[in-house]
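Peer 1: In what follows, structures are represented as structure tokens.
We did not get these values from a lab; they are worked out from the coordinates using the rules stated. Please read these numbers as outputs of a predicted model, since none were measured by experiment. Cβ atoms are built from the backbone, for glycine too; each structure is taken alone.
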Structure 1
Amino acid sequence: MVGAGLSGAVIGRELADHGYQVTVVDSRDHIGGNCHTERDAETGVLVHVYGPHIFHTDDEEVWTYVNDYETFLPFKNRVKTTSKGRVYSLPVNLHTINQFFGKAMRPDEAYAFITEEQADTSIEDPQTFEEQALRFVGKELYEAFFKGYTIKQWGCHPSELPASILKRLPVRFNYDDNYFFHKFQGMPENGYTAMIERILDHPAITVKLGVTFERGMAAEFDHVFYSGPLDGYFDYSLGRLGYRTLDFERFTYSGDYQGCAVMNYADEAVPFTRITEHKHFAPWERHEKSVCYREYSRFAEAGDIPYYPIRQVREKELLGKYVELADRTGGVTFVGRLGTYRYLDMDVTIRESLDAARGFLACISNGRAVPAFFQRPL
């Protein structure tokens, strides 16, 4: 298993449970990948080191799986946003609409107001992010909550982004301010690293940290599951796939800095996209001091941690070439967010990892070749 994050841990545990000897290597000095959590020595706050990870899913098997290894306590993600000096609830809901427009509309009145008076109905087939937003919420809400934030997050104008990025327009005509709508939502009581440590706790699993995988090492194993960057496996021989990365400006505060876990900053003039206050991700704990991150998004350069695959036309063309190369390689299966160059929530990562392990076992049992991908990147 190349990578000690969710993909490597879950697949490794499944195969260890079926009698395989598993070695997990990771170039970092800790397990957990970007889900890594650690207790801050100064404040006692449990910090999401690489930015917040909030667990939400409708997949009952996955929910049962994570709870087998860690106690998940209730957590609802109630995001706020600051726009032009005023604070609003996200996603855009009835409270946001009434507050923004200075009204007291009922749900049906607000729906009619947005769809008939605000939305740009002349846009019949939205092709860009901007057109999608204008079509469904209109110019005022788009410019207040979507435009500036999107420019900062993606480094380009919303008119250059596909409409698919705004898949489900986050607008509700009730007072529900729970950011997610999944059946199961929560946070691990002792953090994700504690959970992944238990997943990896098996006599047939060996974990080696601070070890950078090189392709020549594959000869030592029957099969490799690779959760690092797909292009990195091939030494970027065809060029680099595009990613956005994040820079975090950490600061502490004596008291409660913002009263919520996540505060977005929608104005383009504010250079960061949001501030996260980590003690609010564990509301069952009490801490006098606080740890906060200001979050900045930019294009990933060599040596940066890749976070969000860009997946625009140029990247998809290059991705296709790497997929062809991977299909011809043999002996390795690419998994996870980086291995398949797709944005994946944690529950989907676990689901695909369980499916990949089961797919591998089925291939071995039936004498079939193990594919390079159980989930195709394109």
Structure 2
Amino acid sequence: MNKTGSTCTVTPSGGKDDSAAVMDAFKQCGKDGNIEITEGNFNIGKVMDVLNLQNCAISIRGKLTWSDDIQYWLRNSISVTYAGRSTAWRLGGNNFSIRGHGQALFDGNGQKWYDQNRNNSNQNGRPISLTLWQAKNVFVDGIIWRQPQFWHTFIAHSQNITMTNLDMNATSNSQWSTVNTDGTDTWNSKDVFIANWTVTCGDDCISIKGNSTNIYVKNVTCHESGAMCIGSLGNPSTTPDYVDNVLFEDITAIHSSNAAWIKTYPGVGHVHNVTFRNIKFTDVNQPIYVSPCIYSYSNCDASRLKIRDITWENITGTSRYNVAAGIHCSGAAPCENLRFSGIDIKPKNGGQAQFLCSGFDKEKSGLGCTGTCPGNWPQQLKGNH
């Protein structure tokens, strides 16, 4: 690492662990400075935690490869509180940018993680690639992810975040699936703008979790994913979760599990003012889905987490089976003001699309419900209804 004035330049060591040099650059130039990570191959063998960035411009043109020392990461990855999750790299502070110029490549050595996880669910210590934590006024642009360890990104306790032109891909090359390699999740954050992403992942493409406000997602293409998702929310059931003012717009989902959906546990809080607009998809298992009892499929009508003022507008494409929508709202807190227009979903193998509805005013919704939706309706279908 070389410092000239207020600029710190990091060049590859040629095979050694470069994380100390990167951290040195953050320490010396993270305030009122510039950090340049040049072209070349960088090895990242240690956690990187920087929470005091201030008026800093970060430029990355190289490839950063995280080590496959799984035991190290399980022991040392940094807690991000949410659901016992942790991260390999945490950045926070005020007024900073990370520009990848379409060259920066983050390689998480994810195949090692997918294979050792053997299709099991979340593993404590399995790290999120990059977390924005207590970050304010941040711009992230032009970064490529390949084979992340876990979620690609996480936005937590942050405000005024813009993330554009990102390319993410988690694809397993073995018998074991990637399991929970979300594109991004927001939590306890507000004023987030996401645009021009291409994501291939094994779970939610964009997931809006508890206490997220003013989120705008535009022009995102999702492959093999859950596409646009509110949730999960409401766990633990005693802690209120709120989601307000979310717009998903101009989204494409290809061969995915869901497209435009809301999932909560039987909890408390609310989901208010969410719009899914101009969502196009091909071969999606269950495009529109709402559940108050995700995963357990029990106690569904006891949830007091209110879902209201939700709009699905111009939702078009092909469903894998004949169910286009499965919507069950809690009996204890029926959904209010669900609105549908421009819904054109056709089963890819022909037949009549089914729209299953329970727990909201069907007559005023504009959906044209064809039947009722049980509380234990599954998130993923295995055939026609």
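Peer 1: Identify the structure, out of 1, 2, from whose coordinates distance in nm of label points 7 Å out along Cα→Cβ at positions 39 and 335 was calculated to give 3.0.
Peer 2: 1
Peer 1: Suppose you compute distance in nm of label points 7 Å out along Cα→Cβ at positions 159 and 319 for every structure in 1, 2: which one lands on 2.6?
Peer 2: Source structure: 1.
Peer 1: A follow-up question, please. helix-only ellipticity at 222 nm (-39500 (n - 2.57) for each DSSP H run of 4 or more, over all residues; to 500) was computed and gave -8000; which structure, 1, 2, did it come from?
Peer 2: It traces back to 1.
Peer 1: Still on this model: Looking just at mean count of other Cβ atoms within 10 Å over residues 7-14, which of the labels 1, 2 belongs to the structure with the highest value?
Peer 2: 1
Peer 1: Going by relative contact order in percent (Cα under 8 Å, 6 or more apart), which of structures 1, 2 comes out largest?
Peer 2: That would be structure 1.
Peer 1: Could you tell me which structure in 1, 2 was used to calculate Rg and Dmax of the Cα atoms in Å as 21.2, 69?
Peer 2: It was calculated from structure 2.
Peer 1: Here mean count of other Cβ atoms within 10 Å over residues 215-222 was calculated and came to 20.8; which of the structures 1, 2 was it taken from?
Peer 2: 2
Peer 1: Could you tell me which structure in 1, 2 was used to calculate FRET efficiency 1/(1 + (r/R0)^6) of positions 119 and 303 (r between Cβ atoms, R0 = 30 Å, to 0.05) as 0.10?
Peer 2: Corresponding structure: 1.
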